[in-house]
Structure formats: C-alpha cells, structure tokens
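These are the structures in question, set out in turn.
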Structure 1
Amino acid sequence: MHETIETLISRVKSINRRTLLASGAGIAVLGYAAAKRPAKEGGGHDAYFMNLQTAVKNAGLARPTMVIDRTLLNQNIATLLSHKAPDMGYRIVAKSLPSLPLLAHVMRQAKTDKLMVFHQPFLNLVAAELPMADVLLGKPMPASAAARFYDHLGTGDFDPAKQIQWLIDTPKRLEEYKALANARGLPLRINIELDVGLHRGGLSDPAELRPLLAMIDADPLLSFAGFMGYDPHLAGVPDILSWKQNAFAGSTDLYKTFIYEAAAHYGDSWAPETMTFNTAGSPTYQMHDATTHATEIAVGSALVKPTHFDVPTLADHVPSSFITTPVLKVSIPTKLPVLEGLSGPARLWDRNTARTFFIYGGNWLAEPVSPPGLRPNAFFGRSSNQEMLNGSDKIDLKPDDYVVLRPSQSEFVFLQFGDIAVYENGAIVDSWPVFTSGA
C-alpha cells in the first residue's frame, strides 16, 4: 500500500529528529574530546637558562652536571636569616647540602658552626675537614656505626667528646651507646629524639623521659645534651578551621613539656643555657619565629629549593640548584618502538609528543624545567642512559643543546653527578666536590 503524504511527512520528521540528535551527540563528544585534549606547550630557553646553557658549554661540561647558582644560594641564606629570631641558632642540615665546600660557604655566610649530620662516613669527613663544627646527629645511628666513626677518626683538632651529640630514640639504643662508651672509655653527649607529631620515632610520652635521664646520670661517661624534635608534618596541615595553628601549638606544648620534665628532674643543677633544643626543618622553620622553647632550627634544602620544597611556607625562597645535560639525539616526528602505527594518532591527540629528544643520562629524581613543555614518554619508559623526552614543535632543540632539570630533592641526588659546578655572573666559576661514602 502506498504511503499517504501525511505518513511520509511524519517519517521525514522522525529521521530529521534522529539526525539532529545524533549530530548533537557527536558535537558533544567532539566538544568533550577537545576539552580533554592536552594543550600545546613548549618554547625555548628563557634568558636565564640560555645563559646557564652557555656557561656550562663554555666550561666544557658536556655531561650531566649538578649546578648551583651561588647568587641565588646567597639570596636564600639571606632570606633564612631574615626570618630567624636574633636569639635562635641555626644548624645546617648536611645531608641536604652534601659537599664540604658548599657547607663551608653556608657556614661563612650564615655565621654558624652548627651542622646536623646523618651518615657515618660523612661524619668522619666533617671531623677531618671541618674540625670547628658543632655536630648534632640527625638520626639515631646503630651503635656499631658510632664505633666505626671512632675507628676511622684519626688525629686532628676535632674533639668528639665536646663537638658531637649522639641522638637516642629508645632505652635500648641508650643501653647500646652506654656499652660502647664503657667498652672504649668514650665520653658521649646524648641528645634525645622527641616525637612531636611526625610519628617516625623518638619519645612521645613525657613520662618516658626521667628513666632515660636517670640512666644517663648514673654513668660518668654519659651526659645529657638536649632534645631534637623534627616537625615537617606541620607544613602539610590544612590552614583551615585553625587546624595548622592547633597542630603547631600541640607540637610546641609537647616539646615544652619535655623541657619542663628535664628541668624538674635536674632541679637546681638545671642549666638550659647549655642545652641544645633543636626543631623545625626546611618546610617549617619560618613557623618558629621566636625562641619559645627551641634554641635552634635545622634547615638545609630551603637553600637550594628542590621541587619537593615548592611549598607555601617557602614561597620566598628560590630554586638555586639545577641539573644540566646535553641533548644527544633528536627525532622528528616521534616514533614509538614496535607500535609505530600508533605514533601518528598519539601525536595528533597530544601535540606535546610531536618531537623526541634523547638526553645524556636520565631517570633522576628530577623534573625538566627548560625548555618548558618537556616530559618523559610513559610508553618508552625511563632510562638512566639515554632518557627519552617529548615535546611539541615549539621546542627546537638540536644535538649538543642542553636540557635543564630541577632535582626533586638534594640529598642523594646531589651525589650522582660528581663535583658541583658553581655558577655566578654568567659563568662557571668553581667546582665543589661532593661527599663520598668512604671505605
């Protein structure tokens, strides 16, 4: 039967509605995809990093190199000193600045002889090369590590009986150090670690303190030197509903309670002016703007500001440490191994994968910062030999140009590149050897 005119009109309308609906859905999908498509990034080195590239090229540093900008380092030291209360001491965290010349420079600039050391071979280096240093251990090392320090101490002006405070976290550890002291006739100064909220170890209950002090007092070779309470967790507390203020007050009050307990234990012989009450860390040192309980702050990483320290509490510090490394090979366009057929669609979707740059070395705890827009390729994976970095067609690197990265931390990462290149006034002006772990 032939369709009536009305039926045909109705069918056409239905088709049009379906077409419109399908078109609308397609447009919505395309719009969603466009919104999710990665934005095209990239560019060249800015003036600062172009000058840095020129400096390392002129110095012949055609390899991965750790660079410290001494001008920016000094700026960070000045920033730290501007926040520090006049009567607050400053102890340099050596693990974050693991180079004797670097430490010596900071000691001169900051006018301090106080160091915090975390590794036995580094402690021996400090004793041999920085004999004026006043050392507080930053973690409770095994007593056998302390014994090895004395085995390799050698001769010199450094006097560990007066210049080292060994950190103790438990009664068992104190017993072990007491045994070491008596086996060798070594006077040991004992600093007690406090858990002021980080929960990584140390005393958290003030009632635990007096038995430890009694054990120290009972041995003529041991003496109580103070407390260490590390509080970087406070920097991560949300600054809402007074959470951060309350957390800081709770941490401070607990530290004060330990001081009160020690004062009550020693009575008339209590001499707080001879004690070390250490606190803070790079993320929290600016919160300790008065000596309400602590007598010194410990700071290291804030002076070189790796990416892990891009936090609000260090907003007025600047990055002063960089990794420079040459580009070895350039591939245009990017080609994925085995899945070459997917390279084109991948570049179409993410224009930041258009070009490939293979660099000298890689796979460090670091992030590319210049030229902007570089990133590792997740499919290709990481490489410590020739890392693959991708970028858009806005990045025009050639072989023997340089990529600049920022380390995410300074401890250990600084030890991977040999001597630190010191950058100042547009040139590499010095070379600072880093710590070695020793025999």
Structure 2
Amino acid sequence: MNLQGTIRIVPAAALIMLSLLPVSRAQQGGPANPRYFVQQAVEAHRKKDYQSFLRNIQEALKLRPNQPLFMYNLAAGHALVGNKPEALKWLGRVAEMGMAYAAAKDEDFDSIKDSEQYQAILKRFELNRAPITNSALALTIREKGLVPEGIAFDPRTGDYFIGSVHKRKILKIDKSGTVTEFATAADGLWGAMGMKVDARRRILWVTSTAVPQMEDFKKDEDGFSGVLKFSLTSGKLIKRYVLPNQPRKHWLGDLAVDSRGRIFATDSLTPAIYSIGEKSEELEIFLDGGPFVSPQGLAFSPDERSMFVADYSLGIFVIDRNTKKSLLLVSATEAALIGIDGLYYYRGSLIGIQNGTNPHRVVRLQLSKRSHRIERLEVLEANNKLFDEPTLGVVANGWLYYIADSQWGKIDDSGQLAAPELLRDVSVLRVRL
C-alpha cells in the first residue's frame, strides 16, 4: 500500500529522486526522519553548493542505511565535487542491488561519464530493467476503479476475497469464478486494506482505514482505522475494533493471525503494532513507536515465537513475541530490503512484495538458521508488464497469489479516479514458491 512516485528525467535527476523517498502513503513523519537533510540537500543542489549537498545526503544515509535513493544521490554528490572513485563505488552498489535508475540521463554524473566502470554500471542498470517473469495470471476481476489492496484465501471452500479501497467493499470469488459482494460500506467498511482468513474459526479479518481515496470520504473521519471481524459462514459482521483519529491519526494496513486466533495489525501512520486476543474486546498496543517508522506486512515464524515485520523505510525486523525485543535483519549480500509492503513466511524464507523500489519486485529472502539475517535475495518477479503497484498477497498450496495492479497512482488525494480509458481490470498473479 505504498507509493514510490514517478521519476521524471531532467538534468538534475538526483535532485528529483530525493523527493521520492520510499515512505508509505500513510506515513507523515517518524523518529529521526531524514527529510530535514533531504530538504537541505535539495536547496544546496539548487544553489550549486555541491559540498553541502553531499554532506546532507551523507547525514540522511546515516539515518537510513542501504537506502538506494540516498546511495544514488551520494554517488551524484561525489561526482559533482570531483571524487570519481567514491561516485563509482556508490553508484555500483546501487546497481548491484538490482535497482534501475536513469543515471545515463543524469547530468550530475557528467564528470564520470567517460569512465569504463561507469559504462559498465549503466549496462547493469539496463539489465535490471529486464523482465523477470515467473508469475502467471490467476484471477481477473472485471471491474475498474477498485484500487484493490488485500487478498485472502479460504482453504476450506477455495474462495478468494479481494478488498477495494476506493469502492469500500470486499469481493468474494468462488471456485467457479463467480464474483459476489461479501461486504460493503454498509457493514462499516472504510477503505479495505489487509485481510486474513482464520479457517479454523471461520473468520475473515480485515483492516480498514478512512482515507481520501475512498468513495464518500468524510473529512472528520480522516485517520479513523480499525479491524473488522466477519463470519465466513454467514457473511455477517461480528465486531468492529476501532481506533479514533484523536489525539493521533491511524492507518492499519496489514494484519496476521496466529494459530490461537490472536490478531496483530500494523499502524503505518502512527507507528505501532496492535493486537486483539482471542477473547479481547478492544485493540491493544503490542509495540508502540520505536524502532518503527512505517511498519507494513508481518508474518510469524513456524513456532510463532517470532514475528517478522517489514518497515517500509528501514527494512525487516524480527521480534521476540515474549520479550518484545526487536532486531533489524542485516543482509549478507548487497540487497535493498526497504519498500516491502506484503510479507510472508515460507519454508525458511520471507517472501516480500516490494513496491517502494525501482523496479517493483517480488523477492524471496533466504533466512539464516537462527533467522537473524538475510543470507540471499532472489528476485521472483520484476518489471512485469501487468505491474501497476503490486500490494499484498496470500500463500496458498505452495503458491503466492498477489495483487499485481492496485493502480493507486490512478486516484488522487481527493478521491478522483483517472479517466476510464486509463483504468483496467484487476489482475491477480501467482508464482510458485
């Protein structure tokens, strides 16, 4: 559920890219926010004070290590002040991460453009733009303007559920492909976000947030968010667990349910993880504030003692559920671990849907034996022609089913959709894990 933005190719491409930090649509700020240094860098670049530009990018990178946009701009800063070895080193690191930035058209790199190493880096960027296609079309929802976010699967019936942010509803697709409305705004839905099926208890859990991109948005509801509990048997709403928008606004975006029926949901606007116990009557804070900036997808280890949380701006944390101690996972190789929306555990790996990088990707992150670091990153899907901001998914029968084209970029902050000819039906892809 995260918007990276569109990179405009202008001579100072590094400057433009600084405005495209991978923060969620919900995230307005956070602890040790690097935006101050970004703003200072942008102003320094405008004044052609390249030493100041470089210093401020260095400070931003300290706060967000391994952030590829910062690394790219650090390379640009070194090129602008004539430090060619450092410029090539940092730009090469970005390329090795699998990113695909338009360095060839960026005049900030004019001082190194004749270097053979620079030309080799440009070739790597081109390779990173090549499609990696292991996915196949699983479902097509022939309705435009949904702005879908979440998907869930009921293993007992074979039904899929697709949530719409804009139209404030949940669609059910049965095994025959018949599409019906499972829930609507009349059930208390705002924008439908993450969804999970508790097959044992016959419950569909849904996170829902009042956002300007939904139909019939009321400004006084902005920042209300909650978790809705539906019966899979009757289709009826059982209970709404709501967070008010005072004193702080909220955006519950994704959730997970453990084997005991306990719910955990991430708040990416006022960073926190909330929980609902099997017999609880309200949302309770499990972890509040630090270390998070913008928590998104979450998943459990097989024994459920640990929980993995994708922070859109920082990377992936592993949390001990008993002590609540957290550890930011490091990577054994050069890897971009930010910008992950959906996160799923599968056979010793984490599967991430990464829409805060360029390109958007689906990645497999092989965990170490103790699950304290990432041993290897494998790209399962990238540069797919159907991608229009992939969001969340669900693991079913050894496959990852995921929303390929949420089309968040086709709706503005006033809830106005793009012209009908620019919209398309929703595609759900699947990839073998």
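Numbers below:
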| quantity | calculated |
| --- | --- |
| Test item: semi-axes √(5λ) of the Cα gyration tensor in Å, for residues 153-336 alone calculated as 38, 24, 15, pick one of 1, 2 | 1 |
| When Cα Rg over 2.2 N^0.38 Å is computed for each of 1, 2, the largest belongs to | 1 |
| Among 1, 2, structure where mean count of other Cβ atoms within 10 Å over residues 113-120 as derived comes to 20.5 | 1 |
| Origin of the value -5000, where helix-only ellipticity at 222 nm (-39500 (n - 2.57) for each DSSP H run of 4 or more, over all residues; to 500) was derived from one of 1, 2 | 2 |
| When relative contact order in percent (Cα under 8 Å, 6 or more apart) is computed for each of 1, 2, the largest belongs to | 1 |
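Just so you know, all these numbers are worked out from the coordinates, no wet-lab data involved. Note that the coordinates shown come from a computational prediction; the quantities given were computed from them, not determined experimentally. Cβ atoms are built from the backbone, for glycine too; each structure is taken alone.
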